[in-house]
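Each structure below is given as structure tokens.
Read the figures in this text as sums done on the coordinates, not as results from a lab. Since we're looking at a predicted model, the values are computed, not measured. Cβ atoms are built from the backbone, for glycine too; each structure is taken alone.
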Structure 1
Amino acid sequence: MFTLLRIQRKFDIFQISNKQKIISKFSSYNNVTNAEKNISDALNNQAFGQPVHSTHPHIVNKDELVPGLKVEEFQQRRARLLNGVQKYAADYLKEKCGNRNHLIIIPSSTKKYMSDKIPYIFRQNSDFYYLSGCLEPDTILAMYIDETGNTKSLMFMRPKDKHVELWEGPRTGVDMAVELFGLDEAYPVDSYENELKRHIEFKKPLIWFDAKSCELQNIGEITKKSSSSLFVESPSAIIQGMRLFKSPSEQHLMRRTCEIASHSINEVMSESRPGHSEHHIFAMIDFKCRMRNANYLAYPPVVASGNNATTIHYINNTQLLKSNDLLLMDAGCEYAGYTSDITRTWPVSGEFTESQKILYDVVLQLQKELIGTLLNEGGQTLDHLFDTMCLRLGKYLQEIGLVPKHITDVVGLTRAGYQFCPHHVSHYLGMDVHDTPLMPRSLKLLPGMVCTVEPGVYISKHRTDVPKEFRGVGIRIEDDILINSDNKVEVLTSVCCKEIFDLENLQKKKEIEK
């Protein structure tokens with residue numbers, strides 16, 4: 001059987017050729033055309049450690065590496081990162097380390113076990129996936145750029161192992177990794193220590209490596225032992241700065257994950273009934289998202305009825321739904337590595353009480369105004385949006401009698417609003433739910449950014465400084481927002497019902513259909 005040797009090639013990442021030169025084990029394959037044909041045959045006949053078009057055409061299109069993304073996009077990301085660290089070092093680290101070569105090391109996630117031989121569901125490290133498109137555990141991506149701008153990307157992969165694959169499923173292996181992931185070189189993962197040592201000692205690069213997030217052993221030790229003159233920097237902030245801005249392909253994936261979650265939540269709201277448990281609702285949203293091809297839920301959902309909704313991150317999900325309660329659900333899904341994050345609050349019985357309607361309308365109108373602020377006032381920041389939310393919430397709650405009338409100054413009303421909603425109104429969204437946490441919320445929102453808008457009101461049943469009819473109620477309304485190429489706001493979750501009329505009619509419509 002035709003076996004490919006490790007493929008080694010140099011190319012300009014910004015001008016990637018579709019033609020790939022390979023080195024064959026057999027001299028009869030020295031012709032590039034024949035070699036490329038055999039690469040194609042091997043890709044079509046081999047099992048891989050993740051879905052590819054030849055094995056999963058219903059998931060991955062012919063020209064894609066992973067759903068929605070081509071291999072060229074991952075190559076361009078690596079090129080941008082390499083140039084980014086070189087520029088950062090020239091601007092901020094020149095006195096510290098001078099002009100150097102740069103080596104970036106990004107490990108994958110490792111497989112974790114809940115008990116003997118029983119693994120947790122595997123989720124890839126977001127930075128590693130963003131730069132490689134590889135979904136396999138126990139893998140390392142290394143990228144190199146020298147002073148003249150020459151670059152190289154290589155991966156340390158788990159080799160093929162028939163015995164292990166019998167139990168755990170196929171691996172991509174070393175031979176096909178270069179072609180599949182668009183790399184320059186690939187090696188067995190157990191050789192990474194020697195290869196990195198050799199490279200570090202010979203090139204003396206500035207090493208970019210985040211020791212805090214590393215799950216693979218020995219990488220930190222390697223960088224410490226190789227040379228006392230080495231400098232180590234974390235690349236995380238630079239990578240997150242790239243991830244903050246979604247490409248057109250990523251925006252399409254964000255639309256899809258938000259669409260899946262929106263339609264699924266609409267169905268859950270229409271089918272929820274008094275007597276269901278919060279856990280029942282959890283199971284419903286999980287099922288409905290997966291049936292629309294989501295990989296899984298993006299986080300443990302908050303399914304909080306009645307007073308439970310006043311605990312902002314309530315995830316016990318053990319109570320029964322009562323007919324006069326509101327139900328707050330904060331849920332989203334992950335699709336092809338990108339997440340949605342939606343919160344809706346609705347009446348379990350299908351109809352708001354008068355006090356519930358008053359309070360819900362305050363939150364709804366406030367959320368619409370905040371989204372309108374993004375639409376009409378370009379260059380907003382998430383922190384400014386939060387300040388606006390606290391002030392306006394304080395004013396609106398004062399109008400319905402929940403904030404004392406004697407408070408009239410901006411600071412006092414802002415503090416009053418914060419007491420009823422003690423969390424930020426927004427965070428960045430993308431591959432992770434709380435995406436790019438190193439990026440400050442004081443940045444101006446620009447095209448390609450995605451964020452949430454999620455004001456809320458939480459009034460414990462034990463709070464005695466508000467009228468009794470408003471106690472034991474938690475309300476939050478959250479949508480996902482894309483700043484598009486025209487610097488306009490696109491509400492990615494707009495199909496998820498939130499108007500009072502629509503929420504009250506969801507269950508009625510379901511009953512009529514029965």
Structure 2
Amino acid sequence: MRTGKDYISGIEDERRVYLDGKLVENLPNHPAFKGIVKTIARLYDFSFSKENKMTFKTEWETEGNKVFLIPRKREDLVERHDAIYKWAGLTHGFVGRSPDHVGGFLAGFASNPNLFSKREANFAENVSNFYRKVVTEDLYVTYAIIPPQVDRSKSAHELENRFSQVGVISKDDRGIVVRGAQMLATGAAISDFIFVSCIPQLRPGDEDYALSFVLPVDTPGLKLYCRRPFAVDKPSIADYPLSTQFDESDAFLVFDNVFVPWKYVFVFRDVQMVQSQFFMTPAHVLGNNQAQIRLSAKLKFIIGVARKVSMMNGIDKIPSVVEKLGELATLSSIVEGMVVASESKAISGENGTIAPNPRFLYGAMGLQSELYPRVLHLLRDLCGAGVLQLPSSYMDFISPETGTDIETYIKSPGYSSEDRIKLFKLAWDLVGTEFAGRHYQYEMFYAGAPFVAKNYSFRNYGYEEAVSIVDKFLSEYSIDRNSQEGEY
């Protein structure tokens with residue numbers, strides 16, 4: 001188990017992260033990353049503290065973080081859920097790629113390692129060994145599992161640039177060498193390792209891109225190009241409370257002839273296995289169970305903001321406002337309830353493991369692309385112009401020249417000027433800033449395009465039962481050709 005200090009020391013290495021055409025130096029203290037690094041360090045400090053009950057005894061007789069637990073009984077799912085929710089409570093669900101997300105995928109792989117040995121026996125051992133390494137060393141692993149958006153009408157091997165997508169160019173007894181690019185590596189700049197693969201379906205001929213491997217972020221030849229950071233140039237936490245603390249960064253990865261040792265390879269040139277690793281193990285279910293627990297914490301936080309805004313504005317008793325607050329409560333309860341249902345109706349897996357029921361889990365995921373925008377729309381509606389009637393920064397509040405006017409005119413009955421400004425600055429960071437826009441897009445496409453998320457639900461609902469119910473009902477009566485009109 002690591003402390004926050006241990007985590008920060010671990011990312012002080014030779015990683016090549018670029019912003020504005022320049023290599024980022026001293027990343028933990030760089031303005032773009034220091035806020036989120038402190039946030040991740042806080043997660044580690046929280047789980048390290050015994051009083052928070054975040055640890056479990058591993059099969060190797062060491063301590064591990066419960067967020068990495070492979071569930072084997074119902075109680076394990078409850079313990080894991082509680083640990084994930086505690087972490088999500090510290091970030092209010094705004095850190096989508098905290099260590100527990102890909103940690104869930106790795107736990108899923110390790111639940112059924114033999115699946116990886118169909119072509120190479122060592123790959124099963126690699127999966128198990130790396131999972132053990134993650135748990136033992138309390139590592140932060142993120143992933144890059146989406147090909148770059150170049151031409152979605154073509155397979156990877158059909159593109160003009162053969163290595164637009166990361167692919168293998170050579171191998172030897174020591175490992176493989178890869179070249180190309182991959183996205184969307186959220187949190188990669190601040191993580192320890194990156195899991196690289198491809199979750200969109202590959203086709204015959206794409207074997208060179210049908211890979212699954214992990215590698216340290218400071219691996220020679222790996223370059224990370226991060227999007228515009230949202231924490232830079234913000235005057236204070238009070239002005240941008242979310243942007244300054246929870247901007248986890250998204251990166252585009254470039255592999256410039258990167259060497260990957262065999263011990264870190266899980267799948268090699270196997271189109272079918274690249275898909276199977278996600279869906280023939282509980283990896284996708286465990287990873288997205290974490291995601292929906294995180295989302296439920298986020299929705300609860302947003303609802304809290306909406307409720308406080310309505311109270312501060314004195315509109316919380318108006319029927320139309322109560323209706324909006326009720327709709328927010330409904331949407332939040334759907335996600336929370338579906339997560340609990342998926343765990344209470346858990347299904348059995350390989351090697352004595354269990355996993356959340358995908359029918360209910362994917363049901364929640366299928367709503368996410370519509371649910372999150374609706375939640376933000378309702379919050380916008382409740383805020384009205386209040387998010388625009390704000391001082392430019394905290395300097396207006398503390399300046400002798402402007403402070404008196406701010407404290408006189410920007411306040412509400414029972415609330416101080418500082419109370420109102422802080423709340424509405426928070427609301428603006430939820431609905432109006434670049435940070436807010438990124439989260440809108442992020443949650444809409446969290447599980448892929450909306451049709452992809454709904455397809456997961458389609459494949460896992462179990463239509464056979466529903467159709468059989470209808471068939472049974474239809475079989476209980478027939479058309480009586482001899483009956484008179486109006487007779488039953």
**Ranking 1, 2 by relative contact order in percent (Cα under 8 Å, 6 or more apart), the structure that comes out highest** = 2
**Prompt:** Here distance in nm of label points 7 Å out along Cα→Cβ at positions 362 and 386 has been calculated and equals 4.1, so which of 1, 2 was it run on?
**Reply:** 2
**Complete:** When 1, 2 are compared on distance in nm of label points 7 Å out along Cα→Cβ at positions 210 and 394, the highest value belongs to 2
**Item:** Entry that produces 0.80 once FRET efficiency 1/(1 + (r/R0)^6) of positions 314 and 466 (r between Cβ atoms, R0 = 25 Å, to 0.05) is calculated, selected from 1, 2
**Value:** 1
**Request:** Have a look at 1, 2 and say which one yields 65, 44, 22 for Cα extents along the principal axes in Å, for residues 250-401 alone, as calculated.
**Result:** 2
**Complete:** distance in nm of label points 7 Å out along Cα→Cβ at positions 306 and 370: greatest across 1, 2 for structure 1
**Asked** -15000 is what came out when helix-only ellipticity at 222 nm (-39500 (n - 2.57) for each DSSP H run of 4 or more, over all residues; to 500) was calculated for one structure; which of 1, 2 is it?
**Response** 2
**Asked** Comparing distance in nm of label points 7 Å out along Cα→Cβ at positions 282 and 330 across 1, 2, which is largest?
**Response** 2
